[in-house]
Structure formats: structure tokens, C-alpha cells
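Below you'll find a set of structures to go through.
A short reminder: the numbers here are calculations on the coordinates, not readings from a lab. Everything quoted here is computed from the prediction, not taken from an experiment. Cβ atoms are built from the backbone, for glycine too; each structure is taken alone.
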Structure 1
Amino acid sequence: MTTDLTVIGAGIVGLATAYALTRAAPRASVTVLEKESAPARHQTGRNSGVIHSGIYYRPGTLKARYALAGNAETAAFAASHGVPYEITGKLIVATTPPELPRLHALVQRGREHGLTVRELGPAQIAAYEPEVAGLAAIHVGSTGVVDFAAITAVLARLVTEAGGTIHYGRRVTAIERDTDAGVTVRVAGGAPHRTRVLVNCAGLHSDRVARLAGTDPGMRIVPFRGEFYELVPERRGLVRGLVYPVPDPDFPFLGVHLTRDVHGGVHLGPNAVPALAREGYHRGTVRLRDLAGTAAFPGTWRIARRHWRHEVGELRRSFSKRAFTADARRLLPALRPADLVPAPAGVRAQAVLPDGTLVDDFLFGGSGPFVHVLNAPSPAATAALPIGREVARRALEALEGAGPPAA
């Protein structure tokens, strides 16, 4: 039996794609292959749970377009399916004079996006967050928090209710293009799976899956571990909502921020340190294949040369809770090392070009019966529903091009 459309990966993007396919083509057969025993085991289930507003992303980029659409859609989807969420708003806080022009530029960008953005002075910051210090801030009203793993579980249920099939424990080992325009996917410990169109939503392994399919993706996933702390219960009152620093334009990550989640916990992080495995959620996790691949990639060393000063600071905060606390105290002066306990880390699947450029936007690829999602880091969880529709559109075009099923 040959499936019409097969999706590799049961993270939020993969299941949003499968969901969109079942809605757009209800008569087509849809299968999801996932190597783990349940959905949302990697990036989806290991992030801060923020429903991003889109304020950081340049107008005209896919990140801006899909984050703006996904912000409203995520909240509506959560509300309609009983998933915990809250639209809290967030503060972006300048703590030094050089950050003030960058903060004002974010105000302008927010207004270009049609967002509700309010400029605040120190007294107004205190009205929102009494323990947060800053020279100035902006309040972005549409930011919120949600349980993305719970949203993914709902998507999985909706896919199966619509007639789709999800196979867990199916790690893809080989992909073969057949002479009759079909695709055979070989999985560890299971029978080969035949499909007319294959969609790669493999996240941390998206470049490898693309190469298995015979596609040169032109990039490499370089993993960065994001480490979090959380406040001990008796100190959670230090933070009421979401507090972010002003982004550093010379560093490609947002920096340590403060996030009260939908379950009442307060997380601080993430930092961004090189991971020694694609699923390197612990400092001591090393996988030689992953490490060798990262080390052999020219872009890795070009990133290191470009950002080594920032990475020294990130590594120092990784190994020293006192250093992490000192950095976070720029926003939260009352914070003490004893207030923090380690929380689960995540790994960002960051696409990097051979020249060391970090791919700054969502990136899709593929031709014939293949569609590849090659770069979908944050804000992909927020943007998952519109991303899923876009990937589904590409997959259905590929299905139409594949012609009628073989007899």
C-alpha cells in the first residue's frame, strides 16, 4: 500500500502540516513517521512556551508574516481546544543608555507590524513589574504563553480523527526514489513505507533527512543548547509576566529573559552554548557522529570566529550559576543564586550556511516528491499553524505533479 503524503517528524511543525493536509485534502491518505515514542519530544516540548508577537522580525520575512498570523491563531486554537494559555503582554527593557536607540527601533518596527506597543519609563515599568529595573521599556500587548506540547497533542488527535496515521518509534534510515515516481522510506525495526510525496519536518535532523532524499540542502544544522533555570516556588513573586532584554544586533540570539509559564513556574534563560550532540540536552552528552559532523563543517568555525567573545560569556554563564545570576540581575536586581534551580534544557536546530551565516528566516526546499523544512527555529512554535498550511500547499502541489496513483 502506498500513502499519498508522509510527514517525517511529530513536532509541532510536522503535526501542524499533517493537520493542514487532512483539512485541505480530506480524501488523501496522510501518515506521520516519528522516531520517538510520543510527539513534541524535542524543540516543541523544550522551549519557554512564549506566543511571540512578531516584533523582532523584519517586515517582509517569513518569520514576521507567520509569527504575526500565528500569534492570533495559536491563542484561538488553544481556546477552542481547552489548552492552557494566557495573553500576558511582555516588557522589553533597556538597562543601559546604548540600548535606548535599539529599543526605539523596536517601537517603530512594532508599529509597522500593527502591534499595540506602549513606551514606558522607570515608574511605569515598576507598575507592571515591581522588581524589574530599567531605564526605559516597551510593553507589547499581544505576547502570551501557552503549553505547546499540549497543542501538539491536540494536533495529533485531530490528525488521527481525520483518518491520518501516526507511527511512533519509526527512525528513518534510508529514502529511495522509485522508478514509478513513488518514494520508499526505510525505518529502523520496521517494514519499508511507500509514499507518493514525502515531507521532511525532522527539525534537528532536517539536513540529514534531506541528504537521505538525495537533496543537497546547502546548509547544516548546528545545534545550540539553551539552558534554563527556574525560580524556587517561594521566589516566583519576583516576576509577574514576561520580561526580555533589548536584543544585541551583533549576537543572533535574544538573550536571557524571564518567563512566567501557564503552570505558574518562572524560567530564566536560555543562554546559547554549542551542543556536542544534536540532542545534547545535558552538558555531558556527546555523540561522536554529531560532533564530527559539526567540527568538519566550515561554517562552524566561521561562526566561532565571528561570535567568540559572546560565546565566552555564554559558556561562563553555563558553568557558573553565580555568573548567570549576575547577568540576570541587570533586569532583576533582587535575584540571588539561591533563588535558582536548574530546569530542563532545549537544543535549537539552527541552520548555518558554509560561510558561517546563520539562516535568519524560515527556509523550505525540495523538488519532485520531496518538501523539506530546513530551518524552523523560534518563533516556529508560535507560527506552526501558518507554516503547516504553507508546507501542506507545497506538498499538495507535489502530489498533483506526481500524477495519479500507480495501479
Structure 2
Amino acid sequence: MKLLVYPHELAMGGSQINAIELAAAVRDSGHEVVVFATPGVLLDRVAELGLDFIEAPVRRHGVDPATVRRLNRAVSRRRIDIIHSYEWAPSLDAFFGPGLALGTPLVMTVLSMDVPRFLPKTVPLIVGTKGLAEEQSAIRPVVHLMEPPVDIDFNKSRGMLAARRQLGIGERERVVAVVGRLTTDLGKVQGVLAAIGVMNSLAENFPVLLLVAGDGPGLRDVRSSANAVNAHHGKVVIRVEGLVRDPRHIYDAADVVLGMGSSALRAMSFGKPVIVQGTDGFWSLCTPGNTSRFLQDGWYGTGKQEDLLGALSRLLVDEQMRMALGAHGRKLVVENFSLNSAARRLLGVYEKADYRRRPAQIVGDYLRTGFEVAKFRASIKRQALLLAASSVGPAQ
């Protein structure tokens, strides 16, 4: 089988890492795989895994004509059997590009917490939570559940002390880590800023350190808040690492990890207790008692659930609790989220992807999707115009 994998970008992020690592695992099963994407920091990971790569142009539109043309050429020249797109923009490129022009079978993965209504309904969809799978199964004929997989051999502890020596961190410090993009998407940067405030309070009584690994539009605000806390205490309490291409030593050095989605799962693969982050003040320590909730709805949440200061205060003084929860997390990931088992399930999805759709279904789906995309674009444009008008203000 010849497969083209199309992640939405090669910036650091869980969806992109999943796309790349699963592509390598499928390739190792004996298939030909090529990654099609715009270059970014994860291009090094693509090269490390020995994956073939085709550069996509920088996107300028929702369905980008230049991208679609290059995608069509790549699919035609490589005689691609199946395209696997990740997230909505690549899925639309594939649908209106090779799917329409060449009749290439498609599979799309959406690992966001919601699935845009404008995505095509005749394309097999993979989602990351049971809740989303149940919701989408009511409106789509083919939906598959695949929780974000983890390479449990690549992401495993090689020793906390060695990682701390690499980072220049003392043995006595209690280290909290967060690894992820610093964006407003899903409330990520807001959660990091809240965690900085909590660590400011903890530092009055504990030798604590917060490691922040990631970049994005919120990096400046995070650095500013970190500098203020560090100045207040006269020492480094918040350490902002920025982009870390290989964050394994960050996870390994931590006593506790804050995170959502794939980052939370990778932390558990290192045997670390995890406080799951969401939006609107959501924090929840992952325990055997609430694991089923996260398995159902994903490693995320909305609305105030648990006090972060209280959860961290308990964890940082109770080593046995940290060890027990870390062991629970590692076992959970090994049994439910291993990369190799996910690759085997994915091959089964690919084998069923070329199902025969009635012409009327296909035509109807292209018309519906085109109409919904046009509505979406109009809504975005209208919001931008309203924002511009409000920023100008009334005439003086």
C-alpha cells in the first residue's frame, strides 16, 4: 500500500507528532509512506524516523489552490493508494483535490475537542475520544475511535537525576512541568499563566520550580509573568525553556506534570502523576477513580473541577502518592495507548477506506461541504470586519 500522510503543519503539537509517529509505524509494517506538509520544527523528527517527505507550500487560504495542485501532483506521481489527512484544512485540501480530481480514497483524523460541521461526511473519520465517536456516529456512516497513541519505548524514563543534571536542577527542588504550545486554543496559555500564579504562592513555603517548554503567540506573556514571579522571590521559580524539540528530559525531570491531550499521555508514559488541564479553570488530578471519565471524553475538560493549588500542595509533599499515581499512569498508557497497537488498528481502517460510495452520495457531499465551507468563510470574514470596526471606535 502507498500512503500519503498530511498533517496540518510541522510545528510542535500533539496531532502532528501522532501523524508522524503513526506514519513511521505503518511504514515499519511494510508499506510505503510519504509525509506531505509545510516544513517546521518537527521536520527533524520526520528525518530521524527516516520518513520520505514532500514539501507543501505555505497555506494562504482555507482550501489553498497552490497546495491542492502540489498535492494532486504528488498523489499522481507517487501513485498513492490512500491519503490520511489530519485536522480540517488538510482534509478539505484532500477532499477537493485528489479525492475529487483523482478519486483517491481518503481517511481523515480530527483530534480537536470538536469536529467542524463543514467536513465531508462520506470520508471515514477518526476521532480521539469515545464521546466524540458516539456523537459523530449519529451523523456519519464511518467513524473510528483511536485515542492518541504514544511511543512507549521512546517516551519512558531514563532517570530523573540524570535529566535534572542535564537541566542544572538540584535534587531538593520539587519540579512541575508543562509541555505544549502556548496558544489560546483550548485555553492552553491561560492555563500556563494560571499555573505560574499558583507556583508563585507555593514558592513562599516550598523549594519549587515550574518548567515551561513550548512556544507560540503566548510566549511573551508567559515570559513576562515568569520574570515578575522570579523578581518577587529573588530566584528562579518559573523557568521558561521556549521551544524544546525533544522534551523527554523535561518530562523526566518533573515530579508532577500539567497537561492535556497527548502531552498528558506522554507524561504518564514517563511514570509521572498528571494534573489534566482544560479551559475555564479546569484542573483534575488523574487517579484510578476518574480515569474512566478521561477515557470517555479525552484528556481535557471545561469548567472549574479541582483547585490546582490544593492538588499540587498534596502531591509535592507526598512521594508515595506521586509514585503510586505515576505507576498507574504508565500502566494505563502501556495497556491502552501503545503506538504499535494503534498502527495495527490504523491498517484495518485503511483496508476498509476504499468502500464504494454511490455517485449520488459523492455529489451530494461535495455540494454540502462546499456550501458549509463558504458559510464558515463568510462567518470568519464577518467577525474580522466587526473586530476591525470595534477597534477603530466611533468617529470623533
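Quick notes
- Structures 1, 2 were shown, and percent of Cα pairs over 23 Å apart, for residues 199-310 alone at 45 was computed from 1.
- Structure from which 4.5 was derived, distance in nm of label points 7 Å out along Cα→Cβ at positions 103 and 247, options 1, 2: 2
- Label whose coordinates, when FRET efficiency 1/(1 + (r/R0)^6) of positions 159 and 279 (r between Cβ atoms, R0 = 25 Å, to 0.05) is calculated, return 0.55 (choices 1, 2): 1
- For -15000 (helix-only ellipticity at 222 nm (-39500 (n - 2.57) for each DSSP H run of 4 or more, over all residues; to 500), calculated) the corresponding structure among 1, 2: 2
- Structures 1, 2 were compared on distance in nm of label points 7 Å out along Cα→Cβ at positions 7 and 375, and the highest value belongs to 2.
- Mean count of other Cβ atoms within 10 Å over residues 39-46 derived as 17.4 - corresponding label from 1, 2: 2
- Given 2.1 for distance in nm of label points 7 Å out along Cα→Cβ at positions 239 and 271, calculated: source structure among 1, 2: 2
- Highest-scoring entry among 1, 2, by mean projected area of the Cα convex hull in nm², is 2.
- Entry that produces 24 once relative contact order in percent (Cα under 8 Å, 6 or more apart) is calculated, selected from 1, 2: 1
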